[in-house]
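What follows is a set of structures for review.
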Structure P
């Protein structure tokens, strides 16, 4: 199929807009977390923002590649969320957006791309869907911890590590202030990969 007449071209443009907006929202949330002295949460949101912008670059590059290197305008119509940002609710709301992208939007875009003969684009959509699924799990888990005030509390001994000085302790609850460098609790690193394996998300 001719790329300029394809639904895939529009889907790439919609993806670009969505990924850029997600990247921006996560940067806003990173700043909010930092204001709340939640350094680890802030850094996590920065990482997710970086991921989303990398996805935007992937779809942007597909547009340029398949259109011969230049497109003056792609008209799209799509809905995007604009909510008053608040960490306690935004984390969960963003997790649901990521879930929708992982289970509905990107699989649908991939299927259409395959049907239209754009196998390389379909593969990218499939891979992005897998990453958005992981983002969903991270955000949902952090939302539950943050809302229940259990970001640094666990039912069994856990390793807590200061991201500033490297001090480590194994306890059920992270310190309020690092006993070595005095940085606030929000500087404690949470091993999300390990915890998500054990969590029921």
Structure Q
């Protein structure tokens, strides 16, 4: 009777270990085996290595169409606040051109341009640039949209990752989550073991 009772109380620990091992193996099968292997007539191949191309295409669509669309890029770079941020740099270049480069290129004209005229010219130029920058950036984005396929770039990058690189990247972000899932599995197995003991004792 004591021997039976002793084995009975090991059930929760055995159940916890089995559940933990099952989940651990399931998580390993996400990445391993990296290449198809025949085992007892079944072909085993890690989920991510097997579907890397499909995963790459799905992520490419999400990034290219939703997360990083050219419409969002255009709105951001042509926003008035962002245009104003680059105006001081443009103003410094205009000022340098009028005071230094113009004198070097056209000394005769520069002789008739004083500080007051430079200030007036700079004001006119900056007003024109403030209107011109959004148009330039909008046209640049339109050309970029034709030349740069974000979806294709993401697909090629992810599809080109080695299996080791892909696993290390996902583990870097999901290690804590994987450990949590394993612990939940072990805890659930332990509770199931306790339930089994309860039902066994109840039946007796």
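All of the numbers you see were taken from the coordinates with simple rules; none came from a lab. Everything quoted here is computed from the prediction, not taken from an experiment. Cβ atoms are built from the backbone, for glycine too; each structure is taken alone.
Worth a mention:
- Answer label among P, Q for the case where relative contact order in percent (Cα under 8 Å, 6 or more apart), calculated from the coordinates, equals 43: Q
- Each of P, Q could give log10 I(q)/I(0) by the Debye sum over Cα atoms at q = 0.09, 0.10, 0.15 Å⁻¹, but the derived value -0.41, -0.50, -0.91 comes from P.
- Structures P, Q, by mean count of other Cβ atoms within 10 Å over residues 47-54: label with the highest value: P
- Read-out helix-only ellipticity at 222 nm (-39500 (n - 2.57) for each DSSP H run of 4 or more, over all residues; to 500), computed value -20000, structure in P, Q: P
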